[in-house]
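So, here's a batch of structures to check.
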Structure 1
Amino acid sequence: MSSFSTGEFAVQSHKIPSATQDTVVARWFGRRFEELHPLIQQLHTDGGVLTGKVKISYGKGFSGLIGRRLGKKMNLPSAGLHRLVVNISHDHDALLWSRCFNGSVHVQSEFKPVGDIDRGYWIEETGPLTMHLKVDIHQGGWFWRCVQIRLWGLPIPRWLIPMTSAYKRIENNQYRFHVSFTYPALGTLVSYQGLLSPQPI
C-alpha cells in the first residue's frame with residue numbers, strides 16, 4: 001500500500017484483490033492497475049453509473065464551425081450545461097460506455113484493448129469516429145493520449161489531427177472528467193467537462 005497526493009486530495013492507493021481483477025481493464029493495465037485511484041479501480045472492476053452536470057463549449061468563428069461538426073460526429077448536444085448519465089460496464093473483450101445527455105441524446109462508445117499499457121493502446125469507436133488512445137497515469141488519474149483518428153474507416157493525416165486533452169480523476173470522492181480538442185492556430189474546437197457522482201446500481 002502506498003500514498004499519493006494531487007494537491008486537491010490525498011489518498012492511500014491499494015490493490016484491488018486479485019480475485020476481482022480479471023477484467024479487460026485490469027488485464028490491460030497489469031501491475032500498474034494499482035497506480036490508479038482506488039475509486040477508478042473500483043469503477044472499472046465492478047462497473048457503475050455516474051451522473052452530474054457537464055458543460056459543453058464550442059470555439060468561436062472558424063474553430064467553432066469545426067468544433068460543431070466534430071461534436072455532431074460525436075453526437076454531442078449544443079453548448080451549455082447539460083445533465084449527463086454515464087453507464088460504465090465491460091465484457092470479456094471491451095470496455096463499454098453509454099452516455100445519455102438530458103435523458104434523450106445517447107452516445108455509445110466501445111473501447112477495445114490492444115497489447116498492454118507499456119506497448120499498446122485502446123481503440124475507441126463512437127459513431128463514425130475511431131480513435132487509437134494510449135494511457136498515462138498521473139497522480140492516480142487516467143489520462144488519454146490520442147495517436148490516431150479515423151473517420152468512416154479512413155485515417156486522418158497526423159497534421160490534421162487536433163490536440164486532445166482527455167482525463168478522469170477523483171476529486172472529493174467524485175469523478176472529474178475533461179475532454180477537449182484544440183488546434184494550435186485556432187484554439188479550442190470543442191470541450192466538455194464536469195464533476196460526476198456515483199449512483200447506486
Structure 2
Amino acid sequence: MVKKRITRLNLIRKLRSLDRGFFTVSDLEKIFGYGREILKVTIYRLVKEGILIRLKRGVYQLEFNPVNVEKIANQIYYPSYLSFEGALSRYGILSQIPYTQTFATPRKSKKMIIMGIEAEFTQIKKELYYGFRYDGGIYIAEPEKALLDQLYLASRGLRGENIDEYDYTAINIKKFKYYSEKFPKQPKFLNLLSMVFDKLKN
C-alpha cells in the first residue's frame with residue numbers, strides 16, 4: 001500500500017515538473033512509460049481520485065492547475081490564434097462577453113467542448129494568417145486584425161455586421177489600413193471596410 005502511494009506521488013510530481021497546461025494520452029504514455037492497457041487503468045484511477053481532470057476525450061489536466069480554456073484550446077488545435085468576438089471582447093471593442101472562445105486557423109474549421117466551454121476554430125486563408133502575437137500564454141490577434149477577421153466573416157455571411165456597436169478606441173487606423181490590404185477585394189468586404197474607415201476618421 002505504501003509502495004502504491006509513493007508511486008502515485010512520483011507520477012504526480014513528474015507531471016507537475018513538466019509545467020504543461022494539458023496532457024494527451026500519447027503524452028502520458030511517453031511520460032509514464034506504461035503500455036496502453038496499464039496506462040488506461042492508471043488514467044482512470046487518477047481521474048476517479050480527482051488528480052487528473054478530463055478536459056475532452058483523450059486530453060487531461062492536473063486538478064490543481066488553473067483551467068485556462070483559451071490556452072488549452074490554442075495548444076490543442078495548432079496553429080491558431082484567438083480572434084473574432086473573443087479577441088474583440090478582450091480589447092473592449094465588443095462590449096459583450098462571448099460564450100464561445102473563437103479562434104482563426106489555416107486548418108479546417110472545427111468546434112470542441114473543453115470543460116463545458118465551446119471553442120470554435122474558423123478556417124481562414126493561409127495568406128490571411130498574420131497580425132497576431134503571443135501574449136499571456138496564448139496567440140491572439142492584434143486589435144486591428146481581430147476586427148478585420150470579423151469583418152471578413154461578416155462579408156461572407158458568417159457573422160453579424162454590428163459595425164455601430166463597436167468601440168474603435170483601440171484601433172490604430174494606419175495598422176488597420178496596412179493589414180486590410182492583404183484581404184480579398186470583394187464588394188461586400190470593401191463596403192464594410194469603407195464603413196469602418198468612416199467610423200475611424202470621425
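Values computed for the structure shown
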read-out	value
Identity of the structure behind 17.6 (criterion: Kirkwood radius over Cα pairs in Å, calculated), options 1, 2	1
Winner on relative contact order in percent (Cα under 8 Å, 6 or more apart) once structures 1, 2 are ranked, highest first	1
Origin of the value -13000, where helix-only ellipticity at 222 nm (-39500 (n - 2.57) for each DSSP H run of 4 or more, over all residues; to 500) was derived from one of 1, 2	2
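We did not get these values from a lab; they are worked out from the coordinates using the rules stated. What you are looking at is a predicted structure, and each value in this text was computed from that prediction instead of being measured.
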